[in-house]
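The structures considered in this document are given below.
Nothing in this text is a laboratory measurement; each read-out follows from the coordinates by a stated rule. Note that this is a predicted model, so its numbers are computed, not measured. Cβ atoms are built from the backbone, for glycine too; each structure is taken alone.
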Structure I
């Protein structure tokens, strides 16, 4: 009788909680499942994002390295890579895929933790913009957007946000990556869901930028 190898041990607790949902959002945007069926990679230009990811998953022992840019050959991206077969398989089960950029679709995220997941996506592939519209007196315009090269993924986020919180949005199509956009009032409501827990993990610079925009709008109202 052939001997079986040792059962793989998972180091990641896959019990749903805000920290895990946030990390899934980061992986859906800045992460990658390596094709070996074992390794998970996350890369960001912001080191604090990598450190937040490691703290949230309780894998602070994993080394943060530097990744070379393909265009400039300069080391300017921070990277963490680790192997965990059971966590890898769990990520596959909830809908993440290797080479996900154009194949990502609906993910199995519990509604209770959806906006923790969304905050992870925002910290990864999201942006917030603002400007004064000169056509109208004292008109301050701003919006949040999430970019993705996979239309089904943005469709699912759009549908989920509306279903859970009745927040409207629209999709702006482009050649390389579409954008899911939330206009002014939608952004304000969205922010109240994203940052409901002040002790949650988030990228400081994006939170600070959004907070500043909302304060300007309050003063202008």
Structure II
């Protein structure tokens, strides 16, 4: 199970389908599926130990939605090379040139991150990998419905995320099973709610990745005693 190195830089790229039109929810899920081969590309994985994905509105551009890839790179030139070559070879997906795109300077030193930030970034990467597996195996609409129900029903009723998502991830995510084998699953369940300092809403990142409509959270949701403890 890869843990992010303390020294790495962050890049941002945005993707749409080849017509570059704003993505509907279904278009977003289609674009995610088309991007999956990039994440197993040897050049990309060798230089990019982690990343996360979400649906984002390009507010500085055309107010449309895109897939945002936030990637953590130990070799910016190789990571970018893998991304650009993938897009060139796959005509169904295209880069959306946004004012928010960020390509780290390959000649600059890699950024150093402290333990709290590394924990947060490791959570984002792990959550993304688990969700990609579930999207592929469990299905985007089934998974989106489950996340919506947890966000708006189960969370407010103090139900632990493990109780709702655990059986799905166990059945549909090889990445989650490896996380559990390394005894990192309990940290993941905690961080899914509490890892995003200082706002404490890690769940937002799953909600965002599943293109679920978001709204304000009740502050009590982020108290350590809100989620009912299970054995």
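Thinking of I, II, which structure, once mean count of other Cβ atoms within 10 Å over residues 36-43 is computed, gives back 13.8? Clearly, the read-out refers to II. Match the computed value 1.01 of Rg/Rh (Cα atoms, Kirkwood Rh) to one of the structures I, II, and report its label. Only structure I yields this read-out. I, II: which one has FRET efficiency 1/(1 + (r/R0)^6) of positions 76 and 108 (r between Cβ atoms, R0 = 41 Å, to 0.05), as calculated, at 1.00? The read-out was computed on structure II. Once distance in nm of label points 7 Å out along Cα→Cβ at positions 28 and 180 is calculated for all of I, II, which comes out largest? Checked I, II; max of distance in nm of label points 7 Å out along Cα→Cβ at positions 28 and 180 sits with II.
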